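Asks: In what follows, structures are represented as structure tokens.
None of the figures in this text is laboratory data; all of them are computed from the coordinates on show. The shown structure was predicted, so the numbers you read here are calculated from the model rather than taken from an experiment. Cβ atoms are built from the backbone, for glycine too; each structure is taken alone.
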Structure 1
């Protein structure tokens with residue numbers, strides 16, 4: 001798939017089967033804007049882990065309110081791995097372990113959904 005960006009053609013990597021690891025974070029009510037920026041910087045560091053193929057970070061979108069939509073979280077972190085073994089390697093990577101240690105005081109709740117990509 002090709003995408004034209006500012007008059008430059010960018011070749012997107014092909015989509016292949018794998019595994020999606022989606023993490024939702026609910027932050028404590030007293031988290032400061034500076035702490036939110038710290039969390040985003042630290043989440044971006046996780047993209048450097050060797051087994052991560054793709055990663056996306058973002059807050060809930062301003063989509064239409066519907067009963068099936070949960071937009072109560074503060075940030076979603078979505079990772080694409082080649083397979084479950086790659087995701088398991090991510091879990092024990094020192095960068096990931098340092099992320100949890102440094103930032104776990106910022107959230108009240110974390111929910112993970114893991115899905116196979118067919």
Structure 2
């Protein structure tokens with residue numbers, strides 16, 4: 001029977017928001033998946049823009065080398081938390097998959113959320 005655990009993003013300190021410092025690939029690490037093939041991470045991410053100007057945020061979901069790995073969204077200025085990844089999964093891999101983020105401007109977009117870790 002599968003086990004479900006709600007865990008913090010691995011890039012977070014004590015569950016706090018992660019400041020997106022990167023402005024290009026490879027982005028700031030948000031979460032690193034498991035190295036166990038039977039572990040699935042369901043990722044939920046929210047973003048907030050503390051700047052007075054809208055900023056583009058790019059999520060690199062599991063990789064950085066393919067356009068297929070990119071999720072792009074403009075985060076409205078001072079808008080509160082916006083859902084940017086709604087429960088997409090990464091499966092455990094011998095080389096763990098990494099979720100990263102970069103923004104048009106450094107240190108004004110913050111990302112938070114959680115992972116539902118599912119183990120067989």
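Asks: Which one of 1, 2 has Rg and Dmax of the Cα atoms in Å, as calculated from the coordinates, equal to 15.8, 44? Walk me through the intermediate numbers first.
Replies: On the way: 1: 15.8, 44; 2: 13.9, 48.
Checking each candidate, the match is 1.
Asks: Another question about this same structure. Of structures 1, 2, which gives 2.8 when distance in nm of label points 7 Å out along Cα→Cβ at positions 44 and 68 is computed from the coordinates?
Replies: Answer for the origin of the read-out: 2.
Asks: State the single structure among 1, 2 that was used to calculate percent of Cα pairs over 16 Å apart, for residues 52-99 alone, giving 55.
Replies: On the way: 1: 55; 2: 48.
Label of the source structure: 1.
Asks: Now a separate question. Consider the structures 1, 2: one of them gives 0 for helix-only ellipticity at 222 nm (-39500 (n - 2.57) for each DSSP H run of 4 or more, over all residues; to 500) as calculated from the coordinates. Say which. Could the numbers behind the result be given before it?
Replies: Details: 1: -8500; 2: 0.
Matching structure: 2.
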